[in-house]
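Rule-based calculations on the coordinates, nothing more; no lab input. Remember, predicted model here, so these are calculated numbers, not experimental data. Cβ atoms are built from the backbone, for glycine too; each structure is taken alone.
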Structure 1
Amino acid sequence: MTAGDSAHEGHGEHWAETVACRVVAAHPFGAFAAVEVVAPAIAAAAAPGQFVMVTVPAPGFFLRRPLSLFTVRDDRVGLLVEDRGPGSRELARVAVGETLELAGPLGTPFPVEGVTSGLLVGGGIGCAPLQYLADELRRRGALVTAAFGFRDLRQARAAAAFDIERLWLATEDGSVGRPGTVVDLLAGVDAAPNTVVYTCGPLAMVAAVQRWAHEARLGGYASLEAHMACGTGSCHGCVVATTEGYLRVCSEGPVFALDTVVAP
């Protein structure tokens, strides 16, 4: 699949069995926590860009939380959790030996076939799926460059959880890396004509990356963020506007061809 192709091949509801997974690692990184669980069935079926629905391990939380697959290595699945609300705070606090219930993998993955150069652009928690993508691109022999943007130092500490050699950072408060947004970083990126852009973050950021890629004559893909209730396409609660009509982030996405995203 090339960068001009659609990132989703069909419509319909997805389904995945919920499995109990033992936590084997949990490390804080500022506003984030990197959590690793043993999940052989999910790991065997996963692809970069997909996500899982995670049950909050505390009473009073009825909706599961969608979390991108941060890493997949052997039988272990890594998740990057941002402490941004009561539910995610409980997930960020899990300890080794505890159990998390995961359903997945869900959603459409990033196309990687034939890619020789990838530019990964992330903002905040939107950086989470880009480590797994970087691992897969490197496994295929592609050159990987990443540009991440964070709000402040506490958010930027998440960069220490990533293993990407060519990683550029920007913070809005100037505390780490280049002052400004991740799009400001792109002005200094010398991207080869065959580079495929992969981006994930707030829609306003995705729109700015879309404009930059258009000016640079580069194609790519965007993983969109959305609040989800079911994660399987049945509730239609995560619909977004695209040039192909209104589509569900959880089932037709979360990955869409970059030029199909309708900017705000």
Structure 2
Amino acid sequence: MSIANLSWIALLALLVLAVLQGITYVIGRRIGRYNVVDVIWGLGFVLVALLAAVLGDGDGFRRLSLLILVSVWGLRLSWHMHRRTAGHGEDPRYAELLERHGGGAGVAFRRIFLIQGASQWLISLPIQVSAVAGPTRGLSRVVLIAGVAIWLLGFLFEAVGDRQLRRFRADPRNRGKIMDRGLWAWTRHPNYFGDACVWWGIWLIAASAWPGVLTVLCPALMSYILIRGTGARLLERTMGDRPGYQDYRRRTAYFFPRPPR
């Protein structure tokens, strides 16, 4: 592994993400809503994966594989978030966060954009490290294949869950109702669960060659964000007062899927 190559990739990735978050912050202030930051969440990882694939001197097959998997996931997510947020107001999660901390542009930059940019950089470390690691050999190929399988499970969970929710909301007959069908009957957050699986899969792919296994804290951080950070926990707080939601909570698993009661 080339330490110099990794340092160069890590520094450029940090710079790219800082510029991306800065531009998005300016756009958010101009349009009057900061949930535009969700649109670039997936895109930021795609840019890091592209940077790592082009500049890395490690195994070419693994660099290309990660670039494809991250791009498929990230571009789909960014397009989905664009469709979901365009023409709508502020996300209740961010509105509550800003209200709790006094509001203001400075609070928004520190609590939303700065934290998200730092999280993107940290979570993408498996991609950066894998780009300078040697080839995957022997039994490690089983780890790589397992990573691809877990990534696929997560991608399908997230994409199918988002599609089911979008179709549910598009039906006027469901106005005011709680989505409790399909994957949403197995977990209250199939998209977040899928996201977590995607990143554990990416970590396994990186772990198939030393020293990728050392980046295990990165998918753990992503899981924490999705379960306890700005993901499921905040959404539960904003949804808690909606009619029927408490009954839905009693019937359906919080995060990890299980058969509906």
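From 1, 2, which structure was mean count of other Cβ atoms within 10 Å over residues 17-24 = 17.6 calculated on?
Only one of 1, 2 returns 17.6 for mean count of other Cβ atoms within 10 Å over residues 17-24, namely 2.
The value 14 for percent of Cα pairs over 33 Å apart was derived from one model only; which of 1, 2 is it?
Answer for the origin of the read-out: 1.
Using FRET efficiency 1/(1 + (r/R0)^6) of positions 89 and 193 (r between Cβ atoms, R0 = 41 Å, to 0.05), single out the structure from 1, 2 with the greatest value.
2
Given a value of -22000 for helix-only ellipticity at 222 nm (-39500 (n - 2.57) for each DSSP H run of 4 or more, over all residues; to 500), point me to the structure among 1, 2 it was derived from.
Matching structure: 2.
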